[in-house]
Structure I
Amino acid sequence: MDQAAVDRAAGLVEQLIRRSVENLSEAETEIDVEGHHQVALEAARRAIVLLQNDGILPLDVPAGGGKDPGAGGSGTGDAGTGPTPLAVIGDFAATPRYQGAGSSHVNPPRLTTALDSIRSLTGTEVPFARGFEPGKDADVGLQGEAVDLARRTAEAGSTVLLFLGLGEDVESEGYDREDMELPAAQVELLEAIRQVTGRVVVLLSNGSAVRLPAAVTAAPGVLETWLLGQAGGEAVADVLFGRANPSGHLAETIPLRLEDTPSYLHFPGDHSRVRYGEGLFVGYRGFDALGTEVAYPFGHGLSYTTFELGDLAVTSGADGLDVTVTVTNTGERAGRAVVQAYVSVEGSTVTRALRELKGFGDVTLEPGASEQLSIRIPREDLQFWSVVDGTWVVETGTYAVEVGFSSRDLPLRAEVEVLGDEPTPVVDTTWTVGEVMALPAAQAVLAPLFAQMPIAEDPEMQKMIAQMPLNRLSGLGGLDRAMIQQLVDAINAAM
């Protein structure tokens, strides 16, 4: 590694330490707590992914409700006894899993819960049942209370908001998860609730993907909220009631089974060693290359409105690719569209994924509005590491750019020619005949020679010869090693 790179990295660490010490030495440090909270709130709103929705969301704010979120709330309450227009079930609604476990723990200046935020926004004492205790087996009492609340909610013709997810006992730094399952007690609770009502919205709190059992995917609404930070409670309430339109997209594939993941056969390895056998085909690259059916693809994310794409144009220049596309809000609500651009290289000479995300952009549109969105793909992002040449290379060829809303929802496609910067290859006798014959300069040298051999009229023999290194042709058709080297020298001279 270059010494300058080490010095730069060390210098940045030193700079951070000095700034920290200077701030600690001040008698008072002014912090814009409210401003920071608003940033956290917007980040949380944008992070929520609407996985599925049959129209149950967004919810209507009850008459008389509509207080500003964050105005407070009155504890966790109880399940009550009479019919209810809305119910919240699940421990994570009142005790949020808002951050990772281990050394990432921080103490936020403010922490909102979904339960308090829902009550504040609706202006009603929405009933709550804990349902389960994270890290524990199913509790008959907690589950019974939750099912009873769900039953009364169904009698009122309203909706159950069920908060499920993973606790710190399941995922943390320092150890690996043993499966991709939601805790059994939570799945059992969901199945019991769905016996009494079909109007269930499932909200997931987890730091990494979970397999979604049939009980979850059968729910009319599913929100993946991840770990939303200090303002997560408000963000959840805002999305549930349509004060914010969900626009998050999955940064990882949600598979149907753990066994479908590209790394399944290699992880966790043996003797504290793991072989990354999937190579380039990690994540969506592996799922898409094999055409594996998944629960939700990489990049997936729904909205309360709909968008259409058109007028795709791609131009190639010395600095990369410029992609433009027209985005139209075809729904009835304002919303933010996140448009993704994937690239593939037809007839590539190296192993590549079926398609790779190379750029994305976003635009916020009112209903019926259209706007042209530009996505820049730098030339550096078109490079691959050439093992043969020991350098980064842009391959000459036809590049296909597909644009859409996930790795499997790409309605638009355009092709563009890219002039690469491949170094002139230096052929040696270890190259196979097929590799050499792919070079135009080599064809002019070798084609007359092979035309005189018996293999010229035998297609099967030609296929076999194509896989042979040049140094294995000695004795074939009167060739010896000296003659083969002369041919290699002639090829390199013609390049």
Structure II
Amino acid sequence: MAVAQAIELSPEAAEIAALVARSRAAQAQIANYTQEQVDALIRAMVWSVAREDVAEKIAQHTVDETQLGNYDGKYLKIFRKTRATLHDIIHDKSVGVLEEDAVRNIVKIAKPVGVIGALSPSTNPEATPVIKAISAVKGRNSIIVAPHPRAKLTNKMICDLMREAIVKMGGPADLVLSIDIPSVEKTNELMRQCDRVLATGGTPMVKAAYSSGTPALGVGVGNAVITVDDTADLDDAAEKIRISKTLDLAASCSSDNSVILLDAIFDEMLEKLQHQGGYIVSPEEKTLLQNVIWVDGHINANAVAQPAEKIAGMAGFGLPEGKIFFIVPETGAGPDFPFSGEKMTVTMALYRAKDIDEAIALTNSIQAYQGQGHSCGIYSQSDENIMKLANGTRTSRVMVNQPQSASNSGNLWNGMRQTFSLGCGSWGGNGTNNNITWRDLINETWVSKPLAQPKVLPSDEDLFGDVIARLA
């Protein structure tokens, strides 16, 4: 009888296999935790990183390591966003019976998935590991975080803090593990060996997640388009667009990439955007800016999430004092109009539309190029216009009178679930439209009992009605 030979693993595969084994052993230790035990763990995990002194240290470390975004944006994410996410899920029931449907006589029971493999991007490396980790543990899973190499030290710092907190609460440290020296090969191995992939990052990594053979939750490309109609509070809209456009220097994929102003308020609103720090580039400066933001058709990593003054200097033109984001007049969409796409910089394309219908058509045209299914927004006091936009666009989220980048992933002023992982539906090549949370990281067992009174099929006349005659 032939003797089966052991398959020799690559060094990367062997390293990840060891991490997965540790993670799986830790997960088994909490598989039967009570709701109270689970919630105590995630509260400790957030507190370990979100205390004011620690949050300050993490925010500064993140900026120093990644050279992306700014301190204020990083601090808000680690101090405030993690707290808000915990607040959003802490009272959710995630252990035992989740729902009882009396009408269908069905009971739904939560079960852990196992080991979650999580990708963390360089643009949001401060809060992403925390939010994904507490979502995983809320479902009684363990997690292994694969960071972008540009943020590996930040990721390790945060994961180590959470590990220490877990141990102090009596849990196994290996509920949270990180790949300390990341590589594409190791990330691919993690996605192959874990039980579910939670992918946030660039398009190549999300595609790799879907191709890994492991059930994956991915996100689509962001390219938010914002409409301001003639009923909007223009001062409020201008301020919130500035907040959204400059938050963490546009590191977020939810930053306002294009703004559409209706004819009736175009000039007045443009003046208010300038007052908020917007700088309208000339045709010559537009060309110079384009050559800095894109190199060989790809976004220039050296321009991503940088101050406007630095980008202008790279492009070779000056920026007046007090100007903090670029306004680029644009008319078209698609590859021949690169400013219609995602820019990952404090750069906003500006469009003009005669009415809400043209704004909807423009939104769809822009997002057909990039960002379909992700998010759009509107500043308006007209429910008719709001619902027209919502019904007429291929989008998963419509933020109304809110700063897009601070709102679509959930905030205290709205009811969106708190996350940094935004599903974009089939429009964006994803399996879900959800703001992804712990509920997407569990299995559910449905217990079905017979109905007290069985359903009765209606007569053909009631069921098919006039269809019978029309098909005769």
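What follows is calculated from the coordinates using simple rules that are stated; it is not laboratory data. None of the values given here were measured: they were computed from a predicted structure. Cβ atoms are built from the backbone, for glycine too; each structure is taken alone.
Of note:
- Set I, II, criterion distance in nm of label points 7 Å out along Cα→Cβ at positions 128 and 288: the highest-scoring structure is I.
- Of the structures I, II, the one that -8500 was derived from, the read-out being helix-only ellipticity at 222 nm (-39500 (n - 2.57) for each DSSP H run of 4 or more, over all residues; to 500): I
- Read-out mean count of other Cβ atoms within 10 Å over residues 200-207, computed value 18.0, structure in I, II: II
- Sorting I, II by mean projected area of the Cα convex hull in nm² from high to low puts I first, with the largest value.
- Winner on mean count of other Cβ atoms within 10 Å over residues 280-287 once structures I, II are ranked, highest first: I
- For 17 (relative contact order in percent (Cα under 8 Å, 6 or more apart), calculated) the corresponding structure among I, II: II
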